[in-house]
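Each structure below appears as structure tokens.
Read-outs: derived from the displayed coordinates by stated rules, not from any lab. Everything numeric in this text was worked out from a predicted model, so none of it was measured. Cβ atoms are built from the backbone, for glycine too; each structure is taken alone.
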Structure I
Amino acid sequence: MKIKLERLNNAVHFRATSPEGKTIDIDGSEAVGGENLGMRPMQAFLSAMVSCSSIDIVAILAKMRQEVTTFWVDVEGLRVEEHPKIFHTIHLHFHIGGQVKEERAHRAIELSLTKYCSVSMMLKESINVNYTLTLEA
């Protein structure tokens, strides 16, 4: 797997590009010269983790013959106060709507977070990852 990272200005605005040409803009905080032109690196990290898990969950629920009509996740990363300001806890709040049984939704989430999501698996030894679930009407 490869990514190209290119600096776009004279500050800290970068663009990450995949071999397929898909891009994500990354920028630093104002404290380091950022201009709010992209996600901050730790925001991009949370986005990668939650999207990895969400892909798994939607696919698992489909295999369980659960009809998902809406799906979103609110994610919060809590960081230590001192440098490097790493995450110590990540909390995911899943909102799933449709014809989905609660026990199957929990099972799909657990399978993703403990077995299938590559990003979550890299975190399991150092970060507390937990979740809550709301089934939407």
Structure II
Amino acid sequence: MASTRNTQQRRDILQALSQLDGFVSAQELHARITRDGATLALATVYTQLKKLVSVNEVDVVMTDRGEALYRRCEVNTHHHHLACRRCGATVEVDTPEIEKWAKSLAKRFNFTDVRHVLELNGVCDSCQAK
């Protein structure tokens, strides 16, 4: 697993993410950090988020529009999310069946070191009731 240096930019990003309940875009995160007085380029936010995702410190989900949204990981192991397309509410899900399927598929085609990202989205109970 790769490591990330503990830079001020990284600390600013993690602190801002820790103060949020849900997922946020890199642009929204950048605006929040700079609004609070830090000097940080948007490109640096993207670079740091990519590194933090690679070491499982930050979760990322894709919206229907293809936008990446980020949040501080609550679970430090590989996991997936079920996200509401309307309000953005997310649930972390444990999916042993999918993990088993991914390993079986890799073995069938003689692949090793297989990684995967599974995006599940639908409409949550609250949005259905509206």
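Matching task: 52, 44, 24 is the computed value of Cα extents along the principal axes in Å. Pick the structure from I, II. Walk me through the numbers before you get to the answer.
Details: I: 51, 36, 29; II: 52, 44, 24.
The value was obtained from structure II.
Using the calculated result 0.95 for FRET efficiency 1/(1 + (r/R0)^6) of positions 67 and 91 (r between Cβ atoms, R0 = 30 Å, to 0.05), pick out the matching structure from I, II. Don't skip to the end; give the middle numbers.
Working: I: 0.65; II: 0.95.
It must be structure II, since only it matches.
Using distance in nm of label points 7 Å out along Cα→Cβ at positions 35 and 59 as the calculated read-out, with 2.3 as its value, let me know the right label among I, II.
Details: I: 3.9; II: 2.3.
It must be structure II, since only it matches.
For helix-only ellipticity at 222 nm (-39500 (n - 2.57) for each DSSP H run of 4 or more, over all residues; to 500), the calculated result is -9000, so let me know which of I, II that is.
Numbers: I: -9000; II: -12000.
Source structure: I.
The value 19 for relative contact order in percent (Cα under 8 Å, 6 or more apart) was derived from one model only; which of I, II is it? Present the calculation step by step, with values, prior to reporting the outcome.
On the way: I: 19; II: 22.
Matching structure: I.
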